[in-house]
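Asker: Below are structures written as structure tokens.
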Structure P
Amino acid sequence: MKRARIPLIALAAAGALALSACSGSTDSGDTGDTGDTEEMMFEEGTTMAALSEAGTITIGTKFDQPLFGLVGPSGDPEGFDVEIGKIIAGKLGIDEGSIEWVETVSANREPFIENGQVDIVVATYTINDDRKEVVSFAGPYYMAGQSILVLADNEDIMSEEDLVGQPVCSVTGSTPAAMLEEIGADPVLTDTYSNCLEPLRSGAVVAVSTDNVILAGLAAQNEGEFKVVGEPFTDEPYGIGLALDDTDFRMWINDVLEESYADGSYEEAWNATAGTILPYVEPPTPDRY
């Protein structure tokens, strides 16, 4: 890791054959808890060992996206991405109260990872080749697709073909924004998807376009105002971003994801969050590139 505290942790552990930590997880019922006290053993010098010894992890996620990452009344983020982050932390022996959540918007996910401001990013983060030049990805853990949100009474826009030449809101640094340019729409960009709603209400844009699961959350949060139209027209594999070339950490997170599929904690996390609106689908197999 690039953060200064990680090398310091490793130095503090010098001479040990392995780093370990005991997780006394609370019996809160949240999907991120391990449920039992476990002894965590990791190879010395790995990111897993450093984080486990520190007893804390910094996770970047969205703060404004219903169902996946939204700050709730408690002041803490809630949603499916948040629960995935808790599952990973739990396997490090870190309880949810020791997670530091950092808001990441689409444009700052790579810089936050590169600069060591976060340990991982779980934030509706599409894996693509350009991003893999600067960060690594575990997963994918979910397959979304770009779609279209319009006013509830709009009958003119039914597919991406109807967006050509039209002002459409999306987010700076996102794959949906790039796709809008590719299909000939006129992208109107902001920093968060929630900031697209007022231009849609006012008629400054005719639609908002991003991943279908994000749009479904926005529609559910504003019942009766908006609707999602058409079929998804891209594949958006969501991954967990981490430091470039940290292969051990990436492979370990992939192991954790596959364990969560097998033990039911992934499905439990889905049903408690995004699954209140969207149907459950079998998760994709992580890409162990």
Structure Q
Amino acid sequence: MGDQRSRTVVISGGTDGMGKATALARLAAGDHVVVIGSSEAKGLALTEQAATERFTFLRADLSSMSETRGVLDEITARYDAVDALGLFANRINPKRRETPEGLESTFALYYLSRYVLSFGLSTLLDAADTPVIINVAGVGKTAGEIEWDDPQLTRRYGRVKAQLQAGRANDLLGVAFAERANSKARYVLYHPGFTRSGVTNLPNPVMRAMLAGLGRLFARPVADAVAPVIEWMERPPSAPLSAIDKESPVDLSLKTLDPKDAARLADYTEKLLAGL
């Protein structure tokens, strides 16, 4: 492993798919792994599968900012340092859902929770030797945009629109963290491509069956998709910000990584979170 002490890895959305595969791989490497997920049953099953005291499951609905902040408090109380943060949590909502805090659910889970965890864990990350944050979303893709006049999609909601907006928001989160956090943590934006992960959880049975069939034919195996994540957690890139679309580096001058847009979204986000 190279380090004197065992690493501590935190993974959001770690009870399924790529997050789960990453958690198990890092446990096998000897790390302490903290998985955050919304399903108590899945957390219990993963705890039994892990079968080690180096594994901790924290149940939280990360579309709730109060629960996300509660998770931060728990991690801060338990650990002196965090070596790696893997951000995987996401859920597709066919219809607009609003959280108890009045947030559009996709935006809250897919983007806001990642913002809160990234900046909220920065002190613990800086206590590690070579810290890294890996945000698994859709960097390198240019479809979709931030609906600046209606980020909560109160007027024009669509499941694809919501996913694409949150994906573009995560692109800008990486830029904002590198610019604003004053942290030694490396930030990696990673798009794994079409992966055999999560297609069986879609609510629409027709779409679920179609994507499962396509997944068997064309999707990357989960093990292949998470291999770079596992490697970055061991040996982070040297640059403060990296963007990788499958195996290819993404030009950081891409319009979806515009620093002015990143600052604008970060300002909006801070004001939104301050009111919750």
Structure R
Amino acid sequence: MLAIYKRELKSYFYSMIGCVFIAVLLGFAGIYFLAYNLNGGYPYFSYTLSGTLIVLLIAIPVLTMRSFAEERRSKTDQLLLTAPVSLTKVVLGKYFAMVTVLAIPNLIFCLYPLIIKMQGTAYLMVDYMSIFTFFLLGCVFIAIGMFISAMTESQIIASISTFGVLLVLYLWSGILTLFPSTAIGSLIGLIIVLTIVVFYIFHMTDNWLISAVIEVAGIAACVVTYFVKSSLFENLLTKWFSKLAVTDVFSGIASNSIVDVSGIIFYLSLIVLFVFLTVQMIQKRRWS
């Protein structure tokens, strides 16, 4: 894993992607810092990070697009699939290399609250907790981008798809208001979600029988529950999918200075989940 980590980390700086990523993130953060904290006199650096978050949505896809898509396009993924090292170590080596690139600007961010402190009042605990949460959120985005990159051999498709997913997650709180609140609307929405999950299961297993059984059993359970107690479905989609508002954890700290430990655990769980899904996606290609 260490050899893969070193190779990937060097490649990001040899190709200038890592340098451009760091420069863009620091450049926009510096502009927001100058506008909000130095000129505006706002004592929280977390406010600057909130403005920089939109830049992260654009920069992360550029960082992750080549992680596996380039390997598939150039056919060098065959070397990884036959290498005497587990796929988990391969994926983690690539993932930690991207996380290291992300960590560099975040370490530099740690200097900004000290500059605010030199000018007057500063809230170091809140600011450093915001930087840490911002870094974790970036790690979640990288895990998602890496998973999407493992699904295609086109870097452009991987980049655009990752940006689309991250933008949806960024706007998720507003999107939730469009979800149906009625019981029948929630039932239909739940069946659609179940179908999407079953389609992914079929894509991973190529077993139509298992997929069909899960689909039929799931739909039957939803319909029976609806007729027994339809009130359970009222606002069900909104309640369930509100948990996916990943940026709310960071916003809670940045805007309200509220540290959500469960939210941090949620971030770590998402990282583990998408790293696992990436391993399974590559594992499927190994045996296909």
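Asker: Which one of P, Q, R has percent of Cα pairs over 27 Å apart, as calculated from the coordinates, equal to 34? Please report the intermediate quantities before stating the final value.
Answerer: Values: P: 40; Q: 34; R: 50.
This value belongs to structure Q.
Asker: A value of -8500 was derived for helix-only ellipticity at 222 nm (-39500 (n - 2.57) for each DSSP H run of 4 or more, over all residues; to 500); which structure in P, Q, R was it taken from? Walk me through the intermediate numbers first.
Answerer: Values: P: -8500; Q: -13000; R: -25500.
Label of the originating structure: P.
Every read-out reported here was derived from the displayed coordinates using simple, explicitly stated rules and does not represent laboratory data. These numbers come from a predicted model, not from an experiment.
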